[in-house]
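Read-outs throughout are calculated quantities, based only on the coordinates presented, and are distinct from any laboratory measurement. Everything numeric here is computed off the predicted structure, so don't read it as measured data. Cβ atoms are built from the backbone, for glycine too; each structure is taken alone.
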Structure I
Amino acid sequence: MLYNYAREILDLHRAARRAVADLMERVTGKLTIGASLTIGEYILPRMLAAFSRSYPEVAYSVIIGNTELIHERALEGSVDIGLVEGHIEDSHLVIEEFLQDEMVLVVSKQHLLARKKYVVREDLETVPFVMREEGSGTRLALEEVLREISLKPVKIITLGSTQAVKEAVEAGLGISFLSKWALRKEIQLGSLKVVRVKDISITRGFYLIRNQARFESRAGSEFRRYILEVGIREFTGIG
């Protein structure tokens, strides 16, 4: 019982400090951000670097996990802001799209499909797929596409991170669909090949989520505004 009261006192203390800082019109304090793996590894660092140039007094703590984990963290109020892949339906959260993503088919340079200008469904029937784990937004998007084209992979290799999936594809273990944001270096270096799939387009949204019952600090509101209004050019350098 004492523990629960102590937690509530500490939460109120933090909220009071934030409120006082807001009255002083200074954007300070600490933001706890939850991000799904693709966003946390390939987009969020650029966001934070750009935001810090305008608000250098804000400190950050970042939790990275799959979409399911970040959804849970937002619900329990342990993160100020969550950034996830794929749409979430939850009446307890405020959900806002901040970026459109495209998932593309990638193969190793030596793969037979790398020689093709584009592939068709039949080309995918006999090759292993490398996928993210259950609960991943990337996994959910890929499974939805496979259902739409009535394709059941001959073999599925499951790995727990986007980087591991890329390494497996490069090594020739299989093929995969990954976010274009996660592939910029590999495409530039030529270590992976993007192959277009005829009549198949995989797009999804990246979403900002937050618990509507949680106090929103000035730093949190400014970071949210920055993501939604300043746009992708500012924090990725991409037009």
Structure II
Amino acid sequence: MTNQKVAIITGGSSGIGRATAVALAKEGVNIAIAARRTKEGEETVQLVKEAGSDGVFVKTDVANEDDVRALVEKTVKTYDRLDYAFNNAGIGEPMTPLVEQTSNVFDQIMNVNVKGVWLSMKYEIPQMTRTGGGAIVNMSSGAGVIGFPQMPIYIASKHAVLGLTKSAALEYAKSGIRINAVAPGGVETDMLKQAAEDNKQFVETLRSMHPIGRTADPEEIANAVVWLLSDKASFVLGHTLIVDGGFISR
């Protein structure tokens, strides 16, 4: 990656999004951080600047089309281009039997995890096309390639991300835009810590299900995202990079 490249990272206020922002900043990439939490988003921008690049925070709800449009417009107005995007924003689902789930929970998860990815690409792709191409990574999950009981909506949302990714990758391949997905196993993020507070036994079991013997640090997933965005992955298209410590292979 060269200097003056520009990336958007949704869900950039913590966890994998924040780790990826710092990793890209170290490569000389300017970053637009999108998130709903202003304080944490501004903290990520400061980390980006400390890593040697410029950054800007744009308060964004990825399920809101006006917000996503404004995010991309602000990014291009600030830096005059868009080269990379990591569509990372997502929410989880408490373990609950399928028949006890509600329509509100379904809509919330699908709006953020699926609609948010679709809206992000809808506005990112035209800007990348304008400057000759780019690369996008969408956040799926190991849950996007397997089933798991009592998490049906979350699982379905992460499968849907892979369908969006593959279809968009084929549609825009000749426009010079590479679109791929990353599918982590368990990662030590705020989401996992919250899950541990809600169901400690589940999280302990989840950690034990990784043959490598642990869950990932956010930086390990960030490294995979940076590679997929980089020219080192120039022939990788429509791919789901599973970074899961052997979780789905067990």
Structure III
Amino acid sequence: MRYLYFAWITVGFVLTFLLIYPIFWVLMLRKAWHVYYQPVSSIWAWLWYAWCFLPVKAKWEFTPDKKESYLFCPNHFSFFDIPLLTLTIPTYFAFVGLHELLHVPLFGRLFRTFHIPINRNSMRDRYRTYQDCKKSSEAGKSLVVFPEGGIWADESPTLMPFKDGTFRLAIELQKPIIPVTIPYNWHILSLFKINKMQWHKSVIIFHKPIETKGLTIADVTILKEQTYHIINNTLQNYYKK
């Protein structure tokens, strides 16, 4: 049954993406239309979650200001995290993700247009990514950065150490960090371990903002540890249930 469910969600991903892609393609034609990408993406995420029969529960510990841009920092245990964030974040935002995504057919061009790729092996590319993040933030766009730097969790997920870059960026932009906890998505799909996947509800918790105004680069470690502890403590509380 798990293999059948994996096949079902894979087919659903392809079909829903191909259904929505013509709209994405039109939005890519003019920069003035890019603002409509977020609601269309939310529709795609909703369609895919509905196809997978997965209920979603989003918990907000604060009321987001749609006029404010934030830096969302979620844990990353599953490939389902991206559509879940797309579905639940109400503000216009961009993912900051690995440049390897640019090589994915169809999605690569989409990612290049609406999101921000990063190549951590290139100093020049990291600087370009910082400039792109700065421009996006100044334009009122929020950013979603996975501070672990990728998916490392296996069948018993453990929050990996956070990288400094996310928090340096938040301080340099003077934008509030929103710690985000996603406790259950690894049950659904974790690193394509089909024999371990199962149906499970998706829960996402958006914690209170951590202000960065007035902080300096010297505060990166403290900010990083504060964010880590909020997410990790929440994960441990959910795993006890």
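If relative contact order in percent (Cα under 8 Å, 6 or more apart) comes out at 31 when worked out from the coordinates, which of I, II, III was used?
Working: I: 31; II: 19; III: 25.
Structure of origin is I.
Between I, II, III, which one scores greatest on distance in nm of label points 7 Å out along Cα→Cβ at positions 81 and 97? Provide the component values of the computation, followed by the final result.
Details: I: 1.9; II: 5.6; III: 1.2.
Sorting by distance in nm of label points 7 Å out along Cα→Cβ at positions 81 and 97 in descending order puts II first.
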Identify the structure, out of I, II, III, from whose coordinates distance in nm of label points 7 Å out along Cα→Cβ at positions 57 and 201 was calculated to give 0.3.
III
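Hey, Rg/Rh (Cα atoms, Kirkwood Rh), for residues 145-208 alone derived from one of I, II, III reads 1.12; which structure?
Values: I: 0.96; II: 1.12; III: 1.04.
Going label by label, the one that fits is II.
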Could you figure out which one of I, II, III the value 2.8 for distance in nm of label points 7 Å out along Cα→Cβ at positions 113 and 217 was computed from?
II
